[in-house]
Structure P
Amino acid sequence: MQDINVVVHGVFGKMGREVLDVLCREADLNPTGAVSRSAEPGASSTLPDGSGTIPLSNSLQDVIGAAHVVVDFTTASGALAAMRTAVPRGVNVVTGTSGLSDLDLQEAESLAREHQVGIIVAPNFALGGVLMIHLAKIAARFFDYADLNEVHHEAKVDAPSGTAMAIARAVAEGKGRPFLAPKAEKETIPGTRGGEHEGVTIHSGRMPGRVAHHELVFGMLGQTLTIRHDSINRESFMPGVVIAIREAVKKPGLTIGLEKIMGL
């Protein structure tokens, strides 16, 4: 199998650093460039394993070179900009950035189709998190109530998380109709009942010491079923990122969700 050259878009973010580290550990994945908003054109970045340096810039155009895949962990606007730069050049894109709108995804699909390039968008790269969504969708049709709690680190800007929304959408699809969501007769503190999607109540917490935690509780008369997944550190996302990189080069078109390349 041919080696895959990878550029990390958002290399100095917490996820970007983890991606660069795992690329140095995988024999068939070659880090060939890095992008950070704070970088100067023509700079370089030392690889975490000490094996050398790679070009570093604040512009993806400067370092995309012979890349086969761009891995993006930035913002929704940054991810879309990366697609607009990479895809017309025949470079595949893997992104875990949340917050992409339906219009953004429509543009991504159009770009991927026009240029016959792979784009993989995943709300969660933790394999256990993907399995949680799959299992929750199966269980959903047997229950009338669903309550979802998600907690992340304090720097996460969106709420609910992309994974929480993926869970809510999946269980709503599995149920086939909205869940029952009792309204509070008296809400002493506004927002206490949380948000709601198709009757799935969603509560978001943000605090230091957390990475990514999702707990879904189904309820019916006399019983509950709880499905929970915890990412203890960001290394938990790397096996999924590696799978997506390898799949992107052989799967043209837009793929949303890691489950579609996990055989689920």
Structure Q
Amino acid sequence: MVVTDLDGTLLKNDKTISETDIDTLILLKEDRIIRVAATGRNIKKIEEVINDISLFDYFIFSSGAGVLNCNSGKIEYVQDLSKKTTNILIQFFIKKQTAFFLFQAIPQNHLFWCYKKGKRNPEYDSYCEHNNGRMENLPDTEMIDTTACQFLVILRTADEFFKLKKDIEKKFDDFKIIRASSPYETGYTWMEIFNKKVSKGNAVKFLCENKKINPLNTIGVGNDYNDIDFLDFTGHSYMTKNCPDELKGKYKSAPTNDENAFTYCINDTYGKNM
């Protein structure tokens, strides 16, 4: 099995896949190697950048909250937040006067609620503008009557992220908090909060168990903090050179996402040209 992140890894800066990497994905299928894309994007966001889903066998989406079988079109794995824990965290953010986004349960997690009364920043407002058709205000009751997929809080700095993470973990132990770099490359830090079982690593583990694949026979390629969980699981793990400086040297090094990093990792592992 080969597992790759999308943005900043398999996708070039123009959000396309190079012809070289497309050829490699096709050859992997011929060699009967399972091809997995593991991304923070939801299914609708994946469709915006992947025109040919036949290049993959599975999508691990929303940072591991779900797994989509590309061949059958069925979602085989879901880890949503319960209604109770969702509303507990809503009240926590309201008391802290912190603006946030709350995404609906899978498979509707491309739609979300927003809470605007708290402290906001320019990137929060930009996200609202870019996703206006998918967003509605949090109900006046300031509670929801359903499960949900995740929270998103946009913070100015990594220090703000770690402070808020510490505050949450003081009060609760049933959430998974994931750090991600802003996809807009603005320097902002994004905090994603999920069911405590959610991670790209747990989703890859699910697939390995389901397909009876030894983790030692897997390749992982990533570029950011939210890839660490699955790179710690895969047998041959690579981080592209365009990763944050503090992650460099943690895994094998690969070229940048604009230099066919994915194909490099396959060739480096198998010792041949794909």
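Taken together, the values in this text are just the output of simple stated rules run on the coordinates, not laboratory data. This structure is a prediction, so every number in the text was calculated from the model and none was measured. Cβ atoms are built from the backbone, for glycine too; each structure is taken alone.
Taking FRET efficiency 1/(1 + (r/R0)^6) of positions 156 and 228 (r between Cβ atoms, R0 = 25 Å, to 0.05) as the quantity of interest, name the structure among P, Q where it is greatest.
Of structures P, Q, the maximum of FRET efficiency 1/(1 + (r/R0)^6) of positions 156 and 228 (r between Cβ atoms, R0 = 25 Å, to 0.05) occurs in P.
16.6, 51 is what came out when Rg and Dmax of the Cα atoms in Å, for residues 92-235 alone was calculated for one structure; which of P, Q is it?
The read-out comes from structure Q.
Can you tell which of P, Q yields 19.6, 64 when Rg and Dmax of the Cα atoms in Å is derived from it?
Attributed to the structure labelled P.
For the read-out mean count of other Cβ atoms within 10 Å over residues 148-155, a value of 18.2 was computed from one structure; give its label from P, Q.
Computed on structure P.
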